[in-house]
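Taken together, the values in this text are just the output of simple stated rules run on the coordinates, not laboratory data. From a predicted model like this one, the values you see are computed outputs, not experimental measurements. Cβ atoms are built from the backbone, for glycine too; each structure is taken alone.
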Structure 1
Amino acid sequence: MGFLKQLLGMIPQEKNKAYKKGIHFYNELKYAKAIENFEQVLAEKALSKFLEYKLAGFYCGLAYRNLGVVEFAKNNHKQALFDFKQALEYNPQHIDLNYFIGICLNNIGDFQGAMEAFKIIYGIEPWNIPNKLEMAIIFHNLKMWDDSERIHRNLIEKNPEFADVHCHLGLSLMSQGKISEAVESFKTALRINPYYVDARLKLSLAQICMGRYEDALMNLSDIIKKNPGYADVYYLIGIIKEECNETKEAIKYFHQAVRISPKFKNALVKLIICYCQIGNIDAAEKQIKEALEFYPDDKRLNSVKKFFKVFDSSSKSSDGIPKEIKYILGNGLSIGEISNEFHKGLDIMPNFSEIIAIFNNAKYVKEDSKLSNFLIHIITEQISKNPTYPDLYNSLGSQLLSTKKPLEAENAFARAVELNPGYIVARINLFKTLQKNGKHEEAYKHGKVLLSKNLPFPDVYYTLSEVLIDLKQYDEALVNAQKVLKLRPSMKNANLLIARIHEIQGDYDSAIKAINKCLAKDSDAGPAADAKKMLKKLQKKI
């Protein structure tokens, strides 16, 4: 009987039931339960020749992959690492998961392991720019700053308009003490993307290190003007004010940092020190009390609290700070210590579109709109934490389109472009979505911006031609439709667009010639079918 089952391709009923339950849970996006059932099937190695066994392994790998992305989005890198490794074990052909494994390893401090993962990708795709950029970050974290600088400069040579690369080059240069060069790199990043908050922040830190406080204050003020919720920026302004002996002004900024982030320990300590400096011991004691509410076991704060119980106001140092307070707390983070910020290991926050892309990769099964809703939740959560990341809004727009919400998608793409006007992918998405939403004049404005970039993307010219047809600018529409075929002769539906323009202009002979090109043997079935319908209609007009 066992032989007959194997011959007919049947697996035991119990395992077949587990497989079907696994598929059900997978489709319901309940990945942990799906894995539990798939692994019941996979536990029986004797079934390895059966199709259900192989499919269970494949879908189990996808389920682990999806769980990994969820944990990754929550910054649970250890769990995400486990899930991604399991996914790769079940589906070893999905080598691109090494990219995310490398990111997780870096973010938990295993820089050497991360480098090995990225090298796997490099061996297969040496041209992969995001992977090269992550390798440069790993070199930075391994304190191999000259290697990091070399990769960044090579990337810039071929991709001079990548703001991220210029910013990361600046970090490598700062770590080598090349402060003036670093400042220029940060400025270049901001020239490309004036809304690049991290580049402006790093530029400010570099300017502080150079003693250019006015320039730093100008950049920091620009950040909080557009992003008033950044506690770190208020804190840095406070440090500059303190360094310039503007203690009362410094107190205002430290208070603002604490209002935004009540547990901001360094800012709380700075307030204690500053109040002592101006002789306001009551305010200093109040700050100690507030700090201890968040850090009740902090030895330094408790020591200061005990000191104030027996405080003698005559025992002050020359700058007004009680000697004991100065000894216990020190002077806090000084300007000189800011340069150490550039030597810290860098976490990798990958382009979020890359995370979304692994769900939509052609190598994987096609997912339905349920998964898009699932991803929308993850992206929205990330936006609440990182409201100035244009990539998140672009990713959100893509998923909203998948769930047939074009107006919401348009708003998401528009926000991405607003945050980074140089974000070409987001502008293309906005351009196409505006056209689909019937907003032809707005679409045309973005189309002109894209044309100025001389992009070799035939789909951009195709959409622009559609826009121009709707705006009744037929000659210009024809020029752009013909440009599509120059860039990609195989894009036969461009001939249909050309035929449509000729038909509108009353040039039926030219329209028929264009249609006939869609009826060639090598044409796709879709355009060919549409071409036949259009040809019949035109023949009646002649």
Structure 2
Amino acid sequence: MSYFRLLKVLASAQHEPGYCSFYEDCGLNPAVEGALIPPRVPCKDYRKAVNVTGDHYELFKSVCPMLAHGEGETLACCSIRQLTALQSSLTLSKAVLIRCPSCADNFAHIHCVVRPVPVRSQDCEQSCPAVPQPPPLPKPFMNGRLDGVLVISIIIFSYIFFLIMCYVVLECTIHIRKSKASLATQEFLGSLFQAWGTIMARYPLIVLPVYIELTTDPVQLWSAPESRAMREKAFHDAHFDPFYRTNHHYYNSLLFGEQNFSGIISKDLIIELLELQQKIQAIEFWSDELNRSARLKDVCYAPLNPGNPSLTDCAVNSLPQYFQNSIDNLNAKANMTELGVTKKVDWRDHFIYCVNSPLSFKDITALGMSCMADYCGPVFPFLAEYTTAEALILTFSLNNYTRTDVKFKVVEEWERRFLKFVQEYQKNTNTNVTFAYMAERSLEDEINRTTAEDIPIFMISYAVDSKFLVGLGGILVVGCSVMASMGFYAWIGVPSSLVILQVVPFLVLAVGADNIFIFVLE
């Protein structure tokens, strides 16, 4: 009986577009228990897709708008009751994916394509043709009674051997060729480059400013223009804008010993770090490029509101972000009863929960505070265990721009003000912390500083290495020695003669003047 029932079902199936495989619900799935939404199982029904109209179409359009083609022109394989159940399921998923609208749309699109679309009958196993049998193996290739592959291999080997022998013979052939350019060519090239060098040396004040090109960009200094890294960076910058700039502030405590969790994690130090962070965020300066006052919000990286960011939209990662940069949240306390025991919970309990679950919007304590930063992003504790941490990191992420963009000067000016502020703050003797800091422009500034400091050193080294200046220095040393000896003996009253003008120079040269050249070579 079951065999004839299967044949009846297969005979009624329409494996072509516009037909359904399932329609309506046949009851609950007994294998699923404790579900938030009743797990209803659709009925197998090979019917023609329904042309939805009226309330049916409006409900279909609200649940699956990507499949709606207009009233009277939309085919679907789901009833109103099925659409209502699907709507409840998608509403629950949207509550979970509320922070990612595109994720919610993609999730809804998957379920709408799986259920209501009228092409599901083509996905049945019966609609697929049978897998064809593999073709028979070909007969072995024979050349008479010899293996054809072996014959071809011998021919190819003989041909390659013949080519190699021809190459060896040609290399051994003596060819009479001119190995050098003619004297006239060498004289022409020599006179040409001599004239070019003479002109360049005659007008150095014109040549240097016009043709010299100085750069302090580390990327251009350490990567060739045609290298793969530069090409990939140019492609990334052209399609996704330059990668954002980072400014770090490393915060270390002078209070030795354990403080709650480690030497750096204490309430007073966290409050001090928060106050420093707020002062840095309040940096303001006049920008000629923007023709107005500029602040952090004008140059910061704001992932959730890049168009018109506020100060709280800026991506600033620090430990106080676990408390949304609020001193009130840091000072918050509450009573919590668990297993019949009532205890007080404070910032320590919230902190422990957040480092273990940084993506939570609400902790499990009675405080009920979020672990997300004030810009609605997570703060991941990836670098070290908080119980052994020796420093806190404060990171300001800024947008990056090409060097031709007017905002590039604005973001560099903010970084310069940031470095200046931190340098002044470092001079404060009342703080209990030490810290290090760096900005995106720090490396470029260091290159400029070291270059300016190295110029006098190189100038002195060239002067010392010049044999003419060394020889002139030796003559001056000999002359000064003669004058010093004559003056010394005149001062102590020893009579002298002009003989010392003949003897002293030789003594000075023998003792040390000639060693000047040895020192230069060393």
Inset, instruction - Output the label of whichever structure in 1, 2 has the greatest value of distance in nm of label points 7 Å out along Cα→Cβ at positions 247 and 407. - result: 1
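If helix-only ellipticity at 222 nm (-39500 (n - 2.57) for each DSSP H run of 4 or more, over all residues; to 500) computes to -15000, which of 1, 2 did it come from? Present the calculation step by step, with values, prior to reporting the outcome.
Values: 1: -23000; 2: -15000.
Attributed to the structure labelled 2.
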Inset, instruction - Determine which structure produced the value 34.9 for Kirkwood radius over Cα pairs in Å, calculated from the coordinates; the candidates are 1, 2. - result: 2
Legend entry - At a computed 74, 47, 14 (semi-axes √(5λ) of the Cα gyration tensor in Å, for residues 47-230 alone), which of 1, 2: 2
Inset, instruction - Name the one structure among 1, 2 that percent of Cα pairs over 18 Å apart, for residues 271-398 alone of 59 was derived from. - result: 2
Legend entry - Structure responsible for 11, with relative contact order in percent (Cα under 8 Å, 6 or more apart) calculated and labels 1, 2 on offer: 2
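Can you say which of 1, 2 returns 5.3 when distance in nm of label points 7 Å out along Cα→Cβ at positions 23 and 223 is computed?
This figure was derived from 1.
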